[in-house]
1. Among the shown structures P, Q, from which was the value 9.5 of mean projected area of the Cα convex hull in nm² calculated?
2. Between structures P, Q, where is relative contact order in percent (Cα under 8 Å, 6 or more apart) highest?
Structure P
Amino acid sequence: MVEGRIPERPFVLVAQPSLFDSSRAPEGLHTLWAYCHVPSGSNIDVSERIENQIERFAPGFKDRILAKTALGPADFERYNANYVGGDISGGLISWRQLFARPVSLLHPYATPANGIHICSASTPPGPGVHGMCGYHAAMAALKSIGAGGVIAPD
């Protein structure tokens, strides 16, 4: 997506959760979850573009689809008002925002309520499937109770 346009061949993120959690699909079947980024507030359904991209790398994929559900940016915003314009990343991720989410504080995981810390995509280093927001929040919480903020690896 460049300059507010959606490419015919978007970058698609794909997961198949039923491989690891059998409760996600009836026995013998699988679920597939996929998405691509679109301009904020877009109402263009990119389902076919996503399917075409997967078909490029996994021929026969489209023939195996039994049912599907598609959500656009407006659907995401209705689902969660924090997804303004359908942005599942919680807003702009600039260099400043990598370190100053949700506000510019020395300890961004702390809250005004003593002993309560936050760990979400709205804290450094921001959204992604990495777990670092939770790790850093846990270190801050341990440090705040005098535990030193050190967790030994298993």
Structure Q
Amino acid sequence: MDPVPRRAARLIALDANNRVLLLQYARPNGEKFWATPGGGLEPDETFEMAALREAAEELGVRDVQLEPLWEGVATFQIGGRSIHQEEKFFLLGLDALRAAADVQQAHRLEGIIQTRWWTLSDLRCTEETVFPDDLASRVAALCPGAGEPDESGPQEE
């Protein structure tokens, strides 16, 4: 069976300490993984429009500035189907945030079980599954000097 095509906008949400916000998802089979906020484009939606919508839906932030970063493709399995995803990533600067009740409900509906701010060291050392696979090197390129020894560990929200 041919992969299903999908287009998605992804957010690289960084705080003032160069930590990146990741969402942990749980699949129906119990598998867990971490990924950047974001999601598929709706009909007639641009990548930037989708990124802004996802920032509001998944992070509860509106009227934000986005900076285009990179484009990529990913192929993965969801519900027994192969997905071929065209992705565009956007930088979003954030303060550490607390999820509002409406955002928490959206998280439950999407299978998001927790959020966590990750340092570059956390990304490089983790044995957990993180998407995209090259996130640590991408964050390092965005944040010169990140990953210094005085970083604190991952922080749940």
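1. Source structure for this number: Q.
2. Result for relative contact order in percent (Cα under 8 Å, 6 or more apart) over P, Q: largest is Q.
Quick note: the coordinates plus some simple rules give every number you see, no bench work behind them. A quick note: this is a predicted structure, and the numbers were derived from the prediction, not measured.
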